[in-house]
Structure I
Amino acid sequence: MIEHHFDESHAILHVQPKGSLEEADFEALAGEVDPFIADGGELAGLIVETPGFPGWSSVASMIAHLRFVRDHHRHIRKVAVVTDSPLGNLAEHVASHFVAAEIKPFPAGEVEAARLWILGDGE
């Protein structure tokens, strides 16, 4: 399950995985951002705030996740991974080979620093 909030005024999608990722989670995320992208918008950033990777509930949910990344990564400028898990550093080094966005890890609790970085007001 993914809780999310889309700050349309700043074009930032904030996601918080709370349990195994479901196929419906990615349908909900796409439903939130696709109209914005279709109107010519690009996402300034994506904040992924999580204590660790919760895994997928099924193979179908993994495929939905990969499809979401494939369909949206060129429309997102920056990805901030807010976590104390090694996931943050792994995402920065591995995912950067597969996605167009700039990726940066932030320590848990540093959501505001991540938001400022996305907006260009941070490091």
Structure II
Amino acid sequence: MTPELVRELIARGEALTLEFKGEERRQLSENDLVETVVCMANRPTQEMGYVLIGVEDDGRVTGARPRDAGGIDPLRIQALIANRTRPSLSCRVWVVELEGKPVLVIEVPRSCKDLCVRVRV
């Protein structure tokens, strides 16, 4: 995932396949992050979906907040999503620097036609 591609996604604006989650005011909880990804996985379109954390609804890049003492670990986010979804959802995750701020990019495949992804309780 390149900064240019992330800028193109932001320029498109939010849609069924693209969700912005800003963290300007507060950090998105792990539960809210997983729920957002599950909603994206259950979208009606075949096109690849993306969740951009650290981008406000108006497209401003405010940056994703650190998830733990080590900052933002994309592999930890992938594992979090896989462990909290049924069936287990395999996403690709990157941290991309834009305007000197980290943006957490989650590429979300669509769930199978007859199978709905759920948050594991």
Structure III
Amino acid sequence: MIRGVRGATSVRANQAEEIVERSFHLVKEIVNVNHIKPEHVVSVYFTATEDLNDAFPAKSLRRLEGWTHVPVMCMREINVPNSLPRCIRVMITVQTDKNQKEIQHIYHHEAKQLRPDLQSGEE
């Protein structure tokens, strides 16, 4: 079965180091709690709000051992009025035996407000 695993984080400022670091912590937790192996990943998509352009969040994925050949892309999040600023979202499409309710979606920092029904992850 192919499933999507979602997550999001936010940053305090449009700074490359923070964008990559927070994206890395987000993806690392998603991978760990869902026991995702790179060879089971179909693709990874990152989006960032228009106020973030100092770095590609996808750069964080290359810090994970074995993820060199995983297809990854970054895209711009649509600019919805009153939406969360400085937000990075990720969707990992993965082959898994888990059912939909077993998938753990992760939300960090201010992005926790996007899905209060799925509270998990670090501050």
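Where a number appears in this text, it was derived from the coordinates with a stated rule and is not lab data. Everything numeric in this text was worked out from a predicted model, so none of it was measured.
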Comparing I, II, III on relative contact order in percent (Cα under 8 Å, 6 or more apart), the highest sits with III
Structure (I, II, III) behind the derived value -8000 of helix-only ellipticity at 222 nm (-39500 (n - 2.57) for each DSSP H run of 4 or more, over all residues; to 500): II
